[in-house]
Structure P
Amino acid sequence: MTKAQTQVQVMLAGTQKDLPVTSMVDINGQQMKQSDIVAKLEGWIQLYEQKSAARAAAGTAVQALKAAGITQFRVSFAQALKQVLGKSSPLLGDFGLNVTQRKVPTTETRLLAKAKSAATRKARNTLGSVQKKAVKGLGVTSVTVSPNAEPSVVSAGSQPDAVPIGGGGK
């Protein structure tokens, strides 16, 4: 029950209880009897009740549609139509579906994307496949393994360094 509906019902009760039957009330320049006021208020209460009943019926219909799975069917049917007819088919408009068209990026957008990509690669210090091929490590000439120590690797042109082999072994 709405606030307005409650107020109208309270006005009706007050009119019937406290306003004498023979009295006349001036409302917006119109003289009205108590019975006319009661009839008007009761008519509005009936309209509020009809509104509530219609709202309840609408809620029931909405629940029935949800239970029927209409939304899922519509989505699935639209996807099936796009697969059968193609995403850009003008026939989709006959089914109330929008034709999807790929947006072609502007030259400015492409240039900004390329600059952003280059800046990201530089910041992350990433290399492409061709640049990775150019990176060469020093050649290994010998590996010495002691029973209680880490293995040491001797690279070409360097002093022996203790370099763990195989993930550290801890």
Structure Q
Amino acid sequence: MPAKQARNAAPRTEVTVLVSYGLASNGLPQAAAFQGWAAAAANGRRKAVEVSIHVVDTVEGQALNLKYRHKDYPTNVLSFPAELPAGVDVPLIGDLVLCAPVVAREAGDQGKTIEQHYAHLTVHGVLHLLGYHHETVAEARAMEAMEIQVLESIGIPDPYGAR
């Protein structure tokens, strides 16, 4: 029998995550980890979300960043919000692409575990897919605060604490 939900708690979000790997997945987080991180980010923000996550190498990461952002280097995470026709109400929020070598390098540079950095970037990306941005200082502060809260809820330390 499922546990009863607290009276004032936000409803749990139903989250579907499809994970694919464009390189060997040895040592990379598995689908269950990505599922948990995405669920934590989406929880209470929508009734249901569906997202695909693709983990790539630097060649594919650089090609995607060049094609879609016109920047000729691989980046840690790219988010592609779903562009649905008006009136279509489905849980699909979009796609995330994570570049494994960049994530690994940044984790080392920042003194984080690779898992912590994947968790942070997954949360960050899902928040983007849900419509949150960091174009202004106020937006950046608000988004970072959400990221910190979500990550702390799943036992991951503040990724911005060492600044």
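Coordinate-derived values only; no laboratory data. Model, not experiment: these values are computed from the prediction. Cβ atoms are built from the backbone, for glycine too; each structure is taken alone.
In this comparison of P, Q, the computed figure -13500 for helix-only ellipticity at 222 nm (-39500 (n - 2.57) for each DSSP H run of 4 or more, over all residues; to 500) is attributed to Q.
Match the computed value 10.0 of mean count of other Cβ atoms within 10 Å over residues 61-68 to one of the structures P, Q, and report its label. Attributed to the structure labelled P. Looking at structures P, Q, which one was Cα Rg over 2.2 N^0.38 Å, for residues 21-68 alone calculated from, given that it came out as 1.40? Derived from the structure labelled Q. For which of the structures P, Q does the calculation of distance in nm of label points 7 Å out along Cα→Cβ at positions 29 and 45 return 1.4? It traces back to Q. Suppose you compute mean count of other Cβ atoms within 10 Å over residues 117-124 for every structure in P, Q: which one lands on 9.8? Here the read-out was taken from P. Once relative contact order in percent (Cα under 8 Å, 6 or more apart) is evaluated on every structure in P, Q, the highest one turns out to be Q.
Among P, Q, considering only distance in nm of label points 7 Å out along Cα→Cβ at positions 53 and 85, which has the greatest calculated value? Going through P, Q one by one, distance in nm of label points 7 Å out along Cα→Cβ at positions 53 and 85 is largest in P. Suppose you compute Cα extents along the principal axes in Å for every structure in P, Q: which one lands on 121, 53, 39? Attributed to the structure labelled P.
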